Structure P
Amino acid sequence: MQAQTLGSNLAVTGPSAGADGSGFDNTKLVRDGSTATVSVASGTSNQRVSIKWGSAVRFNTVILREAGSKVTTWSLVDNDTGTVLATGTGIGAQRVVNIASRSTKKINLIVNATSAPGIAEFEVYNATGTASSTPASSVAPSSVPASSKPASSSSKSSVAPSSTPASSSRSSIAPSSVPASSVAPSSIAASSIPASSKSSSSVSSVVDNGSISADCIRVATNPSVNWRDTSLKTDQEIVSCLSRTLGKPVGYGENAKGGFDPNGKSKLTVITKNSSVSVEQQILNAITGEEHNWIVFDKIQFAQPHEIGMYRLGCSNPTVQSILGATEAECVNYTQWCAKNGVSSANCVTQFFNVAMNKSNNPIRNPVIGSNKTIDGRGSEAYFLFSGFAIGKDQTGTPTQTANSVIMTHLKFQGAGHTEDHYCDPDMIRSTGASKDIWIHKNTFDTTGDSAFDVKVGAHNVTMSFNRLVNVKRAVLHGSSDSHTIDKQITTTMHNNAFVTTDDSYNLLGNTLRRVPLLRHGKTHMFNNVFVNYRNQILSLRVGASALMEDSVFVVNAIHQEKSTAQLSLAEISANLFKDISGGSFRNDRNLLWFSDAACNLTASTQTALTATNGTVANLASNYNAASQATINSWRFAAGQELVDYVSATAGKYGQIPYNSPIAGDKYYVLGLGKVACQIR
């Protein structure tokens, strides 16, 4: 078999080769043959850089090189025809994309990123021969399926093609042929299934007993492809695609299907900004009732950050206007209220939400989500300010509305700062009213006013996974009163979440970011979570609650050492983390504490075992179905650096696709993209 030869870089040698872009500065730097020079974007959404020629050139391979690892999603587009050639997540130091041979005068790279990305090189080749596979390579939908060879720990660094600089050898070319017995159906978009990630034994999980079409991958992962712009036309087709590419929850929330109706009655609701109905009212209409509804945001209209304030639904209320001394318009646009009342822009959010709105007679509360709903933020930059949603409803400890099967995913919740016992009760997600089968997945919560995801009044079968919580003072309450015995049915699974106190907030919040969770009566299973800069009462147990915590990392930046030696400081932290467990039972398996640097590079010599226990707790995972148990067993990380890096890379709205999804790469692919800062917001 002939080894692949890349040949010359057509971005440099092609006829009248050049570059341009939208959002990127000095685009010629992506085709100068040097990774030391970088073209940097001015924004984070739909940023474009292009290679162009005076006449059409034929090519089949693109190599992308990013400075850093800020890109979250990308697509390659034939500018002449508008055809999407490939899509994927993450670029990193090197991403190789193999496509079917194509001729065009211009090819566009469109990226989205966590912060302004830099592209070092955009190389184009008409390669000959057969390529080899590595974890970080990527292929286009029209190209070949994923490699049948399982990745190994040594596969992160493969030999680069001879024409590829050695310094970039972390990934090489994706395969052009594999044994037929290991090939996934051709309708799977291989660009979204990293080449090294799928062995022959994993093909069935990739296709989920059926093919995932290239158009499905595009609509689920490409922010430039709107919801109804592919061959998937019916609501059922699109919702089925979104459900399958999102994947399945594991743990107690394993039965959550959200807005997907397997019986064919799924509805897709696209929130828009050009409707005569406000964005907030559209969302309220969509979450109300019991019918299956999968709710998304128009990708083009919400390509830039857009603030959503569900509180605005109450601005027409005369009581609210009286409290604020404001018109409805001044309530809806709080900056008008601030200008009217002489409040500076720096203090506007705090003064409006935590002072003016914080009155005992304020009737504003979180809107209530009904059964069979998904709110899915993929492909959009919409975010929720100040408050969020209730799943179900209660009245003084008694359920008054129960919601079953709800998914909240890829959403961003931006708080207005924590105010204890705020009268508007600004939880972001509150599961209550004996609601069940709930999946809270890959959301970002930043400085929320109250909890990120509370569980109250008998809500149960809830999974929280791959969420990123930054400076959230009361992350999660399980049960709100010792007297609510209905909370004995609370069951939650929390896994692969990043709970982060940033260094600049450590002195202010270090002793108050705790109680993850404060648990009354019920049961919680926590595994593979990462806690950054937490030092006090990580969880609290009341009235017979049970908690099983496994294989989790607690890491504190060494600059926060408070004792004369690291050993004394770590001993103090380890004693404080679990000092409030006497009211229940706690099983503590293989959880470890380290000092680190600001990027969470663990200092090996500081590893400290956490040994506190109380009572007896069974293996709660035995309550899960066989599929959940198999996934957990396949993906369980030992507490250590790999876990820190994997969670940092995947948790939150902008993280890489995690293992719940059949289009996710294996851990070597994710880790091979490069380290992601653990304190990123």
Structure Q
Amino acid sequence: MKAILLTTILSLSIIVSSAKDFYIANIGNDNNPGTQKQPFATISHAKEMVREWNRTNRGENITVWLAGGEYRLSETLVFGMEDGAKTGQMISYSAIPGEKPVISSDVSVMRWERLNKMPKGLPKESKGKVWVAKVPDNVKSFNALYNSQQMLPRAKTKGMPHLRKVDSKENALYNTIPLDKDIIKEMFNPKNAEIKVIPGYAWVMNILPVKSVDFANGMVSLEAQSTYPLSETHYFPKAESIWVENTFAGLDSPGEWVFDQEAKLLYYWPIDNKKPGDDIVMPGLVEMLRVEGKIDYDGLNDIPVYGLCFNGITFMHGNRFEASGQTGLGLQHDWERFDAATALVRFRGAENCIVDHCTFINSGGAGIRLDLYAQNIKVINNDLSELGGGGVLLAGYGPGTKDVNKNNEISNNYIHHIGLLWTHSLGIWLWQSGHNLVSHNTIHDVPYTAIAVTGRINWDKTGRGECSRTVRWSEIGEFTGKETWVERERFLHGRQNRIEDNDLHHLMTVMNDGNGIYISGAGKGNIMRRNYVHDTPQQAAGEALRCDDDQNDVLIEYNVVFRFHTFGTGICSKGCNHIINNIVASPPGKVERGMLSLEPNYTPNVPSKLCAGSLILHNIFYAIESNQPFVYMDIMANTIDNINTDSNIYFNSSDPKAADDYFILARKYGNEVHSISSDPLFRNVSIGDFRLEPNSPALKLGFRPFELKAGRIK
């Protein structure tokens, strides 16, 4: 907390004490001198003036003050080497206190006319309610649309289940999809409709352009390949997992729209059923602002841009980024793209920069990316919401010896209602990035996982497997991918990250097999500490805290898991990781596999390993119903002789003997010798008050009391 507050104070003091100030207002003029009374009009011109000033002056701090109002961009603002600060200097682009500057790429839609001729497939209920406008020829395409309040939903059909079975042997499982031939005849107008689909594994979704449709046989051919086979999901075999988007057949509710790219016509059913005004805007860009140094991709010597601060600015109305499966350049499970322009703000080759008190809202892509070389960058005190993609992504170089994405801070941010278009999006994700602090963030209402640290790689030299084209083979040398985690760890740079004091709730609202905090395929020394994962009632929820395949040497301590739906488990570990002094309490409803699960490591091409050496000490597991087992017994029976687990409390308020069978098994191998089944005497578990009474038996077992101060510090 002190570090966060100190950072904020320092950044504000830098702004206040600037030696040189420039001013911008959207009513200004770039021929002006850039003073408060005669401001510039554009950020790009102010950037040029800062560059010119810095060439001939000693390196005093500079602030460019932005007045309130909208600044529309037609191309990405790029801050290159000449735009960075000198040693000891900070260059800030900051909102004038009390004002709200907004950076967008809006293109207004004009000259609306009521639609008189009904296009093929348009539902009857839309008759007389749809308006149409001609889109300028220079607007190539867009996949998001906005009014002054929100992102408007693109028209899509009702969800349909997969017709292929899981064990289907059909060819072209990745680029064709069968649909009921009796219902698809009206679905593919206009021609640029897309398929949104959750494929055979429910932890990813794809948006795939349609190549052609065989209406007679009900087969849709796609322009791109999906991540996994286009067959029914293992988790929800009868689920609605396929939608057709940007189709007249789906234009059946107010607020929805369709863009006919070939005819350059936009169709829209107004929310208020009135003629659309000039507040309907198309996005021109995915990426609004990029800080970019000199990237020596194949070499070792990137040169970063230094010392830029962005404070109090709102970024909004970006386009949706494009992605598909099986490119070899998707990050784990194709949740995002490697080294790509998918976010509103991007740092690519940057150091000692700050994003502070900014807002990222109503956009088709992600919020912020830190790519390749990114060090000592602070993303603090920001609000990120209503985004089509994820919140904050740190993505270093692929596996190799080049480890330059590190020592960053992602703290005190408020992230919610993201993943509106890409529903597998994560709140905060560190991929091949280490030595970072992720603390005091509040994340809720996300369709998938809240926080992840990963580096999962398909070691495939053909370049088709997940992340395989990111591997730096020239640095790795002879390598098969069958080596142990210890042998591969030096190439897995997601190490020694501290995930601390975060408040995570209402997760997994759409997807399946996700988590509160997820670490997998990363390096050593990561820590999950004092996080609060709670109130996630969705049946689709997986694990609250999880070390998945190919992961070891994680410390999980002082966390609270409360009312997290354990379709999977409360805490899951698939390697040698240490679970110490945590509380897992009151899962709602039936627990499928247990509140704690230690499982074999199912890494492809690597022999299955158990959790040998794991420490499970001084934890409290508190169940409230008879159908809530503490441990995943089918798995624990194969691991109990390889781990050290003791001095834990396993208490079920409705079944005092619930832990007996587990104790019998564990004690055969010298484990759980001092563990007990006894009420830990929480102050009030029903409302999440986990303070212990003075006579709590947990204290006698060595449980160390702690007070949660998780979440954003206001």
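See the values below:
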| item | result |
| --- | --- |
| Label whose coordinates, when FRET efficiency 1/(1 + (r/R0)^6) of positions 109 and 669 (r between Cβ atoms, R0 = 30 Å, to 0.05) is calculated, return 0.00 (choices P, Q) | Q |
| Which entry (P, Q) yields the derived value -4000 for helix-only ellipticity at 222 nm (-39500 (n - 2.57) for each DSSP H run of 4 or more, over all residues; to 500) | P |
| Distance in nm of label points 7 Å out along Cα→Cβ at positions 125 and 381 derived as 4.7 - corresponding label from P, Q | Q |
| Mean count of other Cβ atoms within 10 Å over residues 245-252 - structure with the largest value, from P, Q | P |
| Distance in nm of label points 7 Å out along Cα→Cβ at positions 37 and 557 - structure with the largest value, from P, Q | Q |
| Mean count of other Cβ atoms within 10 Å over residues 357-364 - structure with the largest value, from P, Q | Q |
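We did not get these values from a lab; they are worked out from the coordinates using the rules stated. Keep in mind the model is a prediction, meaning the values are calculated, not measured. Cβ atoms are built from the backbone, for glycine too; each structure is taken alone.
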